[in-house]
Structure 1
Amino acid sequence: MNFYKVDDIFAKLANCIEYNKPFSHIRFGDGGIKFIHSMLYDDREQLKIIIEKEGLPPHKIVDIFNLWGYYARHADMIDTPEVYFNGEFWPREKKPNKPINAPTEQKLRDWESLYYNSEFDNDNYCNPESNFLMILKRDGKPTLMDFMKDKKICLITAKPEVKAALSDYNIDVLKIVAHYENQYQNSFPQIMEMIHNRAKDYDFWMVAAGELGRIYTGAIKKLGGRAIDMGFVIEFWLGAKIHPRFLRFMERRNSHELVLTDDGKEFERYI
């Protein structure tokens, strides 16, 4: 297993930008694990919840699942929940000192079997929280905000107002519809067409698009571009409070970055 820390992610992405090579960073997280489990074990109740929230047509979910596998196999790195259980990162909490529910924890612990049976077949891993860790300010270390300087970037998000919050950077925004607004029908064709036409026009892309975001990220790499999965960092940049699961370990530094709390500093060497 190869494990990419934040500095490693930046270094590889920088190398790919310099030498015009494709790159993708894909995080499945809790939501992805639940989708995988639902598909493999025919959990129709869980699948219905995901389909409605993410705007996935039922007749396309097998195709979407197969694309996840294809793009996971070809990604530069995918995330592993193993970090929550091996002592090399803080535990996965719902909120301070309150663990996640037992069924979710069991699915996360079974990640290796779920990935194997989904044919992800990728031994290059990163932290599931690597999106937030990229904006974590540590002594002498660059953050994503530093990395974004002098770069041409495209951002896929349901929150186009973030462009104003990132006005110091050269960013184009592609808007998708929000949760429960049928993203596959109302945004997916247009985004895929844009990726097909302009994947290589940017230094890199940032993707915040839920379960379909893994397909956007994978397609960007396949077409010669570079993409990182930023998820709910976009809401943070818009002023949202950090998720309760982080409260013991990280806190807001400014409008764009986080810092470690005293409890979080215990894990700094693993970030």
Structure 2
Amino acid sequence: MNDKLLNAIRGQDYRAAFKAIAQLRGSPAELPAKAAKDEQRAFQQDVARLVAGRGVAGLATGWAGLGPQQWRAALISEIGQFSDLWAEEALIDVAIAALEDQSRAVQEKAVWTLLGWLREPEKRKPTSESQRQFRAAAAALRGWITPGRRARLTRAYATMLWNSRKERSVVLQQVVESLGQTACASDTAVIEMLEALRPQAGETHTVSYEKLDASNIDWHTEAMAKKKGIDPARVKLRIVHTPTGLLDAKALEAALQRIRGRLA
């Protein structure tokens, strides 16, 4: 294990540490023992020990023993953003373990990570090499979601959906979309819970128009106009999108339609 990787793993920059750990996948090298200066760096070293030698599978089996929740959430979030650095089949099990985590914050980060793999790929071509690599990794990961893993994902999402009755999750919309990608027609309890969300669904934003005084335009509008190459003095109206707090009714209907059309 070279000094550059060691320094990154033991450093203050957790993003650099997680990227360095990803490079250890399957390495026979052992992380030399050294006392960590704080809980963040202790976490980074614990993750590195799981990944070195055993690869991502080691992280999947050891997830439950990692702590604290702040850094578990940070790790699964970074994995979602840089999936190509970690992409191997066991990464699905890591994400599922995070989705089943006792911490709500970790679960929510896992929802976003998995959604990046579950969503259908965009039709337009990637505009950068990093986009191409991410899409390739997402496609591979999507292919590794076996029926058994899909069922486990559905159970975890359904649990989050059930728990959101008491306290609405900030990722409720994303959980609904995810269930549309994993649940099937035989998951009647899931369908019933989604149907029960209809009163909470509608347009996510209202649109209104505000007349502007050219002699008293706020700095944000002026900056946006200049960015688009428009003379701020010519801006007469501002379009205002106001959140309604409702779930996206179209997305809810799309999820239900997918579920009912999926036999297994």
| note | If P(r) over Cα pairs in 10 Å bins from 0, in percent is calculated for 1, 2, the one returning 6, 24, 26, 21, 15, 6, 1 is structure 2
| task | Output the label of whichever structure in 1, 2 has the greatest value of FRET efficiency 1/(1 + (r/R0)^6) of positions 79 and 239 (r between Cβ atoms, R0 = 25 Å, to 0.05). | result | 1
| said: Quick check: -11500 is what I get for helix-only ellipticity at 222 nm (-39500 (n - 2.57) for each DSSP H run of 4 or more, over all residues; to 500), calculated from one of 1, 2. Which structure matches? | reply: 1
| request: Check the numbers for distance in nm of label points 7 Å out along Cα→Cβ at positions 39 and 223 across 1, 2 and tell me which is largest. | output: 2
| field | Which of 1, 2 yields 27 [relative contact order in percent (Cα under 8 Å, 6 or more apart), calculated] | value | 1
| Once FRET efficiency 1/(1 + (r/R0)^6) of positions 87 and 175 (r between Cβ atoms, R0 = 25 Å, to 0.05) is calculated for every structure in 1, 2, which label goes with the largest value? | 2
| Of the structures 1, 2, the one that 37 was derived from, the read-out being percent of Cα pairs over 20 Å apart, for residues 127-182 alone | 1
| query | Where is distance in nm of label points 7 Å out along Cα→Cβ at positions 7 and 199 largest, in which of 1, 2? | reply | 2
| With Cα extents along the principal axes in Å, for residues 119-254 alone derived from the coordinates and found to be 40, 34, 33, which of 1, 2 does the value describe? | 1
| Which of the displayed structures (1, 2) returns the greatest value of distance in nm of label points 7 Å out along Cα→Cβ at positions 103 and 207 on calculation? | 2
| note | If FRET efficiency 1/(1 + (r/R0)^6) of positions 23 and 247 (r between Cβ atoms, R0 = 41 Å, to 0.05) is calculated for 1, 2, the one returning 0.80 is structure 1
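We did not get these values from a lab; they are worked out from the coordinates using the rules stated. Values in this document were obtained by computation on a predicted structure and should not be read as measured data. Cβ atoms are built from the backbone, for glycine too; each structure is taken alone.
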